[in-house]
Structure I
Amino acid sequence: MYSIKVEAHFSSAHNLRHYRGKCEELHGHNWKVEAVLKNRRLDKTGMLVDFTIVKKNLSEVLEELDHTYLNTLAYFKKINPTSENIAFYIFKKLRSRGVKVSLVTVWENETSAATYEG
């Protein structure tokens with residue numbers, strides 16, 4: 001099995017609804033996002049997929065989140081903007097753009113991350 005990984009970053013604020021603790025209050029993160037694609041075969045050029053394509057699409061998805069208050073975005077008005085739900089959101093957005101992503105990991109700091117694997 002071959003895999004490639006692309007990393008990108010965005011900054012945003014959020015607060016967690018129905019949470020008892022500090023994260024219930026408005027706070028921000030400098031998020032790191034990892035998108036992984038996997039396949040058993042390579043294309044005729046010997047690549048799983050061109051990094052440029054994945055980077056471009058991931059950058060465009062993250063642009064929608066960058067420097068925003070996540071709770072005000074339509075999707076997160078009903079869904080709590082946890083790291084887990086942010087990973088799922090990015091995964092679905094990439095898939096809707098035709099990027100056959102296998103998993104997305106969202107790091108909210110150096111030691112804490114959540115992954116959605118489709």
Structure II
Amino acid sequence: MALMEELLGIENALAGGSGDQYHRHLDDDAVVIIPGQALSKEDTVAAMQESPGWDEFSITEPRLLELGDDGALLTYRFTGRRGDEQGYEALMSRAYSRSDGAWKLVLHQQTPVQDA
């Protein structure tokens with residue numbers, strides 16, 4: 001499987017999943033930066049357990065920068081919607097590290113897209 005496909009598979013599992021998916025795919029020392037906060041793995045898993053999840057989402061405009069054999073940076077545009085709420089759109093940056101043959105998310109950063 002190509003690296004882009006593998007990492008996008010993880011991204012789709014995370015976007016559509018629960019705290020269990022984050023527990024599985026985040027590195028133990030991961031940092032998750034969301035507007036106004038920097039979360040640890042434990043904080044992220046707990047927050048995702050409480051999240052209602054996305055009713056629909058899309059990942060578009062993916063770009064991949066390989067950082068040697070065991071590192072990768074994935075960026076993309078995320079669009080999601082919950083129920084009848086207004087949609088959410090953000091630019092995402094995700095850094096991955098491969099350890100023991102598995103890709104783990106080590107850094108997440110998101111920037112909400114402002115309406116023009």
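Values quoted throughout were computed directly from the atomic coordinates according to the rules given, and no laboratory measurement underlies them. Keep in mind that this is a model prediction, so the values were computed, not measured. Cβ atoms are built from the backbone, for glycine too; each structure is taken alone.
A few notes on this one:
- Given 23 for relative contact order in percent (Cα under 8 Å, 6 or more apart), calculated: source structure among I, II: II
- Structure (I, II) behind the derived value 1.4 of distance in nm of label points 7 Å out along Cα→Cβ at positions 55 and 87: II
- Answer label among I, II for the case where distance in nm of label points 7 Å out along Cα→Cβ at positions 23 and 63, calculated from the coordinates, equals 3.0: I
- Test item: distance in nm of label points 7 Å out along Cα→Cβ at positions 47 and 71 calculated as 2.4, pick one of I, II: II
- Computed 16.2 for mean count of other Cβ atoms within 10 Å over residues 15-22 - originating structure among I, II: II
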